[in-house]
Structure I
Amino acid sequence: MVQNNVLKMTPPKTARKTGKKVVAPLSEYPMVVEELAHPIHADRLGPLIAHPKTALPYTRAQWLQLWHDVCEMVGIDHTENWNRDLRASGITEGDEADADLKDQATQAAHHEKTTKRHYIRGHRAVVRLAEKRRAYRAKHDKNNP
């Protein structure tokens, strides 16, 4: 539900488990605002994204074809990238931008433990560890004055 340009929703899987609600000011998501600018019938209920030819929600087959087409356009393999990976990508990007874990969990409507375990897929921890190891070796290397 969108009220006063703020999206409030509970993802279906989350509704069954924790019931946590995601609250997002749409001013922070310009691509969503752009989609919302398209005229919508006042009585319309259901998905925001509709097939341009039918004006109905995409069928599974139509959405899958769209996903394959988009993957091809951007040069990625649709067999290795799922549409649902976008959620994890957003959280990973937040992590790589030094966003607070609590904020990332709130965005995902998860507990921090779940977010950390399942959604942060970046290489940031490996990079941090490598940096610490390099600094440690430099500090303790007897041949390095």
Structure II
Amino acid sequence: MVPQIPGQAEIVSSLHRAALYPCGWGAVFSGIRGRLDGAKLSLHGHDQRTGAIFLSGASGYEPEFAEGYLSYYHSINPFVPKSERLPLGVARQSNADIPPEELFRSEFYNDWMRPQEDLVGAVAIRTRPVGSRSWVLSLNIRRRD
């Protein structure tokens, strides 16, 4: 079970507004980062009609990490294909979809997650679909959390 955070209802509300009005994602990022110091977030979408998965935004990463993620690591992130099947409105921990032993053997973990030192997984939530698209917001889990 994911612990409740102060202001969670407001964040969830802004998440659903942003799904309908994409310019609202900045408010979602700000709301989460304002309540969870040092949080790193990524936002990707899935189009059920075409099967396309696309990255829409990231926050909290150093620019070179964000560029590396956008240029390559997003394409091999083992969580991205699984995220299209997340239940709506339920925060889900990444280890529910990929066992840690499997993750720790992956290129994504060893080249992307491990260099960030305290990063061990993520919690994700999928928005209601808008047309054929839905968005998944992922919040990294740090060892210290």
Structure III
Amino acid sequence: MHRQRGSIVKKGRSIYIVFRTPEKTQKWLGAFPNKASARSRLNEILVEIDRGTYLAPKPITFGEFASKYVDSRCSIRGSTASAYASMIRTHLVPFFGKLKLQEFSLENVQRFVAELVPKVSPKRYATVLRFCGECSLGAKA
């Protein structure tokens, strides 16, 4: 069995990782903020490929993800589910709706937060950020 190594490529200001999937198609992922985070993600992917557990990310938009998210959360009910649905519809989908999940970046989230602050109350702001943390929107850079 031939183990692949993958590559880290810098194009302009962006850093990408390049590797071959188990189906032998070349994939480019990025943009990463630095070479260390790119190397870390590339290593994770190569281990998954070697173990046979790699699953290619599906090109789903945030809008598609959001429409299913609250319904799939069995642990939230009633007013919390309603508040989350309202938050998604009012704030998140208008900003992130057409963005593919794998295109999320720290810069996108920071821009969203900067635009949100003057528009909402401090309580609503805290609720939106807590929700983003729960669904891991703010966790990936």
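Read-outs throughout are calculated quantities, based only on the coordinates presented, and are distinct from any laboratory measurement. The structure displayed is predicted, hence computed values, not measured ones.
On mean projected area of the Cα convex hull in nm², for residues 34-105 alone, which of the structures labelled I, II, III is highest?
Once mean projected area of the Cα convex hull in nm², for residues 34-105 alone is worked out for each structure, I has the highest.
With mean projected area of the Cα convex hull in nm² coming out at 13.3, pick the structure among I, II, III it was computed from.
Here the read-out was taken from I.
Determine which structure produced the value 37, 18, 15 for Cα extents along the principal axes in Å, for residues 10-49 alone, calculated from the coordinates; the candidates are I, II, III.
On the way: I: 34, 26, 13; II: 37, 18, 15; III: 30, 17, 9.
So the calculation was done on II.
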